Structure P
Amino acid sequence: MTTVAFIGLGAMGSRMALNLLAAGFALRVFNRDRARTAAAAAQGATVCDTPAAAARGAQFACSIVTDDVATRAVMFGSQGVLAGTAPGTVIVDSSTNTPAMAREVAAAAAARGCAYLDSPVSGSIAQAQNRELVFMVGGDAAAFARAQPLYAAMGRFTKHMGAAGTGATIKLVNNMLSGVATAALAEAAQVAEAAGLDRAAALEILGEGAAGSRLLKAKLPKMFKRDFTPQFQLELMDKDLRYFLALAGELDRPAPIAALVRSQYQSGRRAQLGRLDTCAVFLQAAGEPPPRQG
């Protein structure tokens, strides 16, 4: 039986880990908040005290944590994933990191005889639950081929983008587009409401129009209902747009639209909207106060 270490059992990771268990992999898990390991443990996963302990004896090590800082914490040091890996281990990192971070971990992994695949995902909680994630992957092609059973257990589509860092790069491009589109939907929603349009009719016609998309059908109803239950947190989109702008700067490419939209998410985060869904950027556009905490 193939053994997989899984680091990071948050909203996405917990569901991805359970899908690996359901596919028949032996799982060794670590999460900083140990309480979040309970569901995986109940399904037969071994709970470990450190990322290094989880990685020992595993043929694959998966990770999905918040950002570069969290990735550095779980990958490096005496208790990190790399300290526990044996030569030949493949690391599948689904965190949304900067390309520079992905390349740094890839180089450190190669020095230990391991392979690192930056494998961020497109999709949120529902897609993670239903094995419908899209993986965009950078790194060694042979390691990518070896990891196919893991990707198949967690998602519906996987694309090898090229060398280390290319998966992280396309993820930032993807999230920039998603963030900009959500901000545009927020502006459209508050104007539609102010004009007195029937919300259901507006949803139907906009969904059938040129701008119709899965994102529109997911986020516009939430805005109209003032339902900001997080599918993807606003503070994470703020971080991803910040990473995108840093990348654009490194490449000497202008990104004025992304810069403007990032300022909206930044303002939303500073206004205590960070733990809400990205569509809470609507509150910024409409000038409405944040919802009361129940």
Structure Q
Amino acid sequence: MFSAFFGNYLLNKGVVTSEQLNKVFNTQKRTRLKLGVLAINSKFMTAANVNHVHQLQTTLDRRFGEIAIIKGYLTDDQLADLLTKQKSEHLILAQALVDANVMDMVTFEEEINLYKLAYGLDDEQFDAIKNGDIDVVMTAFLAFEKTGMSQFYIDFVTLFVKNIIRFIDSNVYIDRVEKVDRIIYSHLFKQNIKGDKSIFTAYSADDKALLDVASQHAGEIFDKIEEYPLDSACEFLNLTNGLFVVNMSDQGTNMTLTIQDYVSNASITPNNLMYRIPIHISTGTIYLHVGEA
């Protein structure tokens, strides 16, 4: 997460080129290991244990390590050991940029400080980005109007981004929230959440990003947009909304889901205030929409 947020900042400033940034990201992918891989390598867990935790993450909004401890696959000490072995993304990015002769460490630290100023991040929020603490990051970046719905929107978008990271792509960053008065996309996946609070949710994506979501969610490669990948992409929204409803129930808010729907060549004028949140992944941009249903 940190690399995507900070890397995009450097790209927009012209400090790095897209080619340099992609090279650095590819280096990071080879360097930073997932906890599941580390757990198997350390003989703390079997591949079946790891796969079970990944499966449970489709129904539980919890981190890999939390679920592994709950299921008895890891102890607290074993998880702590794995986390120390998992190199800091902040340091990996710095080293990759230095190795690629993009900048030296002094310039890196200077740009870090300028980035914090540009986005008004305090030390806690910046540490959250470095450590991948999505809840704190989303609170810092998601500026909805202060209404009775704003916290629900923050919670939903946070969960959606978590699921993108868990199941689709870990190189994720978001742009600022935008108000929109019309939704126009070639492919739109939508679903309403009804109950004590009613929320309209929908997303679209660039073609490559859409195929990436569908492929990763279905566990097979799709190379063109047709019925099966569209169904898979639609089900990804339903997965996230199902988790959201469970989370809200745990907090005492009762909600149910309507049937998810795919709309081609969508043109929708919302009755209520609608927000759009661009979510950038390696293959393109996902456009997430939330508003009062």
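Every read-out reported here was derived from the displayed coordinates using simple, explicitly stated rules and does not represent laboratory data. Since the model is a prediction, treat every value here as computed from it, not as a measurement. Cβ atoms are built from the backbone, for glycine too; each structure is taken alone.
Structures P, Q were shown, and distance in nm of label points 7 Å out along Cα→Cβ at positions 166 and 246 at 2.3 was computed from P.
Given a value of 14.8 for mean count of other Cβ atoms within 10 Å over residues 54-61, calculated from one of P, Q, which structure does it belong to? Corresponding structure: Q. With relative contact order in percent (Cα under 8 Å, 6 or more apart) computed over the structures P, Q, the top value is the one for Q, the highest of the group. If you line up P, Q by distance in nm of label points 7 Å out along Cα→Cβ at positions 102 and 118, the top spot, with the largest value, goes to Q. With distance in nm of label points 7 Å out along Cα→Cβ at positions 14 and 126 coming out at 1.9, pick the structure among P, Q it was computed from. Label of the originating structure: P.
Looking at distance in nm of label points 7 Å out along Cα→Cβ at positions 38 and 150 over structures P, Q, structure Q comes out largest.
When Kirkwood radius over Cα pairs in Å is computed for each of P, Q, the one that comes out at 19.8 is P. If mean count of other Cβ atoms within 10 Å over residues 6-13 is calculated from each of P, Q, which structure is the one that comes out at 17.4? Derived from Q, not from the others.
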